[in-house]
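Structures follow.
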Structure P
């Protein structure tokens, strides 16, 4: 969905790698569900960010700038905004885990393997033997319009149940991050709500990126209501200009009064508005402002928002009071802006996600 990284995969090799995982069965009303536990490759004592939601396979045209109908060939890609954020945090040297459900199929095992390769804890993943891993066909046309075609009827990510949640993993987190796609259908919506409740009771900061994908919702009104249904629960929210216009039904996304009166909540710690290459705006209880973007030559905008979220959450995990100090917050947001900027210089999200060294280099270069 939001973000993808292309991976040429030999399925026979992928099948043989299952030996590096331990599979334990759990009972499920929809059939056997399996918890996959990855062998740990490294120690990471950084505060944990747990990302919840969808992970899927995107198919992107082999040639850019064409519609889905015009594309003659497609490349398989790992997708899903929460998973991209988890990988982005790990790439920056942080500690991240992913919770979600995929099919008990080759694509599902491929996705679990990609997380493991990128040092993301995938022990919270579940595998459904009766539903397939979600698929999406995604393209960016010459006119700059993004087209989506989804195959979820239903897909495994929609079928995660609350009894399949790894409660101990959620409780280990200092930040619990999620989107809105997992709110669309039951039983995943109930699992989402239960996971949020566990995280909240354990003292996690709740981070929300609505990541609007309108074609997945029954209607625009359902999307608006669904996204806003949990708005008041979040401590931190990141939205785009387009999402402000959608959620406010046409109001000016650049108007601070609109943001403060319609979107900022009294208990909220931080509201972030991304503005593409122009940077971002920030709103807290005490102050508001803007941080300029880092200018680069754009190749592919896929995953830029996820990289931004990974950048700010990685900083926040190490300093949970970061939002109280405007100077520190602006430095962290410049870092996050640079994460997004680097990502658009490469194709796909996961391959282009930066390391901390990459970010420091581009910031130094841009300020020289």
Structure Q
């Protein structure tokens, strides 16, 4: 290190020279100047403000040349990360071999959002200092994808599971082993934050939301009229979206009956893709007015299900069924059900009109 910088760090440099050095006015090599400025700023010396001004005034090209090789001492990287905003310069500093987890942790609050992903991708650093993940999540300029990946890393890499989650997990395993819960519960992953797709899938119209609230006030019944276990209902309500999606795909009859009432499209779709679902459940779902249209489309496109008259009838009579689907299948209805369709003011007018025309045509043919 340059003798002048060494004396400055040791506190042995006369004040006029120290002021000049902190202001960047002495002819010392750029790496040594960076070390002097870092000492002045991070040690909160009387020259700190002057040193910050000098650092901000240094050309980007000068600092870029310094960070191309390992910076010694690495504290110079911290003041660059905290007081400079050029993305290319910050990226070079974050990729410098001398960078430490302590420096990253201290610098994140000052970094612009554009470079946070570089920090997130350096697993070595945040595995040493998990607090880095918290700071990334709290950063005001952090994008949604950053915060989602932070949560994934917490659970999948660091296994940082909250104590209450651990306890609930043990309770679930105990209940599965005791035969009180379907085996699928034992395979649920740890909870995660909702993805953007999951959030969008939960959007629903005000009309459907009102109908769902009304249904929530009534006892929860399955398609045979049996009341669902309240404890199971409460347990499912505590699950995160990704857990509900997996439970919908693998769970038993009671779980499917509860989950098909969820607003989330992905959960509903996975319920009817469950390999254990019965035709009776499909018939029940086909007449539900709170299911997503995609669920009804999947039912209508499954030939084996549509061979069952009850499923076809429920699908046609459901006001939620897309009109093209209802128009395709309504002619299969029995005459008695066709007459009911004609009188049903909840279904589209064009469907009732076509049903009426068909009924009248058959009546004339008999005459």
Structure R
């Protein structure tokens, strides 16, 4: 089950700007001080081993346990309901747990209320929108890795057509689609990406049908911004390439898997929890937004089917992004209809990223 930001993200994105995303009422004067020895609780909105979003976080939980050795508890399938979350957090706090890790946007308000109720407990929340003196929400610059995946896809396509499946037309999805398309144009300037939104985060039947439709339209590569295996199965049957998301999806497409944009949440969670334990943690008032430079997101190793020249380009672009010398959205940035969104010589700000409600030139469609 894919649950990156939950269905509630659709309503969030309608009014979302960077001033409201990861916003806070934080006036941090000094580092947060944890009371007692660290005891950590991870709270999931679905099953932890869901094959997608939650599993990526759960992989990080296991690394946290191995590297830091603190007691860790897990609660699965806690609804994105304020009372259900409150009950889970209350129970953990009563049992002495003082670091709570939320895993979904839908917990944002509830976890903010808990942070206010328990000022001596540390909270972090994946894809959340609330922050406080003892709460930090976090997400990743996924578009950086999707740009690299796009370069690989454009470099192996026999023609100029690629396809991409996505859930909803919200900013955190649009920036993945747009960066993938811009990356594809690095290795193939004539490349175009046909886009289909499924209006669901998890619908294997619909995703399989959408992938088949894109393949019938001539797509040589299917990029899947969701997490069911269906699109990979369709690509394999058509003897075409595929790109995965969240986890290494190569097992779903042993012949045609090109790469996956994978999360490594331990690169955020391990140092953050360590800082909490050491009394040096200062939550950002805008939340944490790490990317390639921090190792929180990256692409999986490329197969031999990717030409060496393309691999070299990817390595150079990756190094430039990490060094802060390049972003996937350096101007000019043009929308599908040719409208200039950013002039040459400028780069999109975080505010502009969070407000991205358009697809760029080089993409086609965007309907269901």
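Assorted remarks:
- Winner on mean count of other Cβ atoms within 10 Å over residues 165-172 once structures P, Q, R are ranked, highest first: R
- With Cα extents along the principal axes in Å derived as 50, 48, 44, matching label from P, Q, R: P
- Comparing relative contact order in percent (Cα under 8 Å, 6 or more apart) across structures P, Q, R, the highest figure comes from R.
Here, each number is a calculation from the coordinates, and none is a lab measurement. None of these values were measured; they are calculated from a predicted model. Cβ atoms are built from the backbone, for glycine too; each structure is taken alone.
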